[in-house]
1. Computing mean count of other Cβ atoms within 10 Å over residues 5-12 gives 19.5 for which of I, II?
2. If relative contact order in percent (Cα under 8 Å, 6 or more apart) comes out at 48 when worked out from the coordinates, which of I, II was used?
3. Comparing distance in nm of label points 7 Å out along Cα→Cβ at positions 29 and 45 across I, II, which is largest?
4. Which structure, out of I, II, was distance in nm of label points 7 Å out along Cα→Cβ at positions 37 and 53 calculated from, if the result is 2.1?
5. Given -6500 as the derived value for helix-only ellipticity at 222 nm (-39500 (n - 2.57) for each DSSP H run of 4 or more, over all residues; to 500), which of the supplied structures I, II does it correspond to?
6. With semi-axes √(5λ) of the Cα gyration tensor in Å coming out at 25, 18, 10, pick the structure among I, II it was computed from.
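Computed from the coordinates by the stated procedures, all read-outs in this text should not be read as laboratory data. Note that the structure is a prediction, hence the values are computed from the model and not measured. Cβ atoms are built from the backbone, for glycine too; each structure is taken alone.
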Structure I
Amino acid sequence: MDWQELAFELRQKISGQVLARAPMERFTTWRVGGPADLLVIPWTKEDVQEALLFTRKHDLPITVIGNGSNLLVLDRGIRGLVLKFAGGLNTSHLEGNILTADGG
């Protein structure tokens, strides 16, 4: 599979960050791990929806992570798409005295 090509395709659909063959050592507190085929840091809920649709369209496995704390990634990396919620989804909306905030 051409991961650069798939990353380019997904970048056209979302506003978040998309990286092909992303070294997971950069995204874990232990600083170890091989590459994720695709790494997505969504910035909006729509980004998450598009990423999920993309995995279905291309029959890709999906791994969901947070900040990478206490996460050990094998040297061979993670196959498919990694959806990293920490660092993105940072919008909020105040309506009256109700605050709604994304959890990334």
Structure II
Amino acid sequence: MPPRNAIVAAWQALEAAAENSGFERSPSFTPTEYTVGILEDLDLPSQELTDLLRLFHQARFTDHEITELDAQRASEILHTLREDLMALPAQPVGGEHEQA
């Protein structure tokens, strides 16, 4: 898979993990807003979340060169954040997200 596609797929997999975490998404939240909101509220590694979101935005919305190292970094971050997210019990967070 080309690195650009791999990074987009990594972000989409993180969004799917957030959706499967047991928290409902407000209809006004985009999938990205929902994912970032939950991970920030749960105090999961914020620098990793920022890095993956930056890589996703570059891969999805720019013509910047995307390398295999970028894709590898995205995969590593996905693995860490998804494991951290799935290890937590689903609970309402910050009053903005409701448990399913």
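1. The structure behind it is II.
2. Of the options listed, only II reproduces it.
3. When distance in nm of label points 7 Å out along Cα→Cβ at positions 29 and 45 is computed for each of I, II, structure I gives the biggest number.
4. Computed on structure I.
5. Of the options listed, only I reproduces it.
6. I
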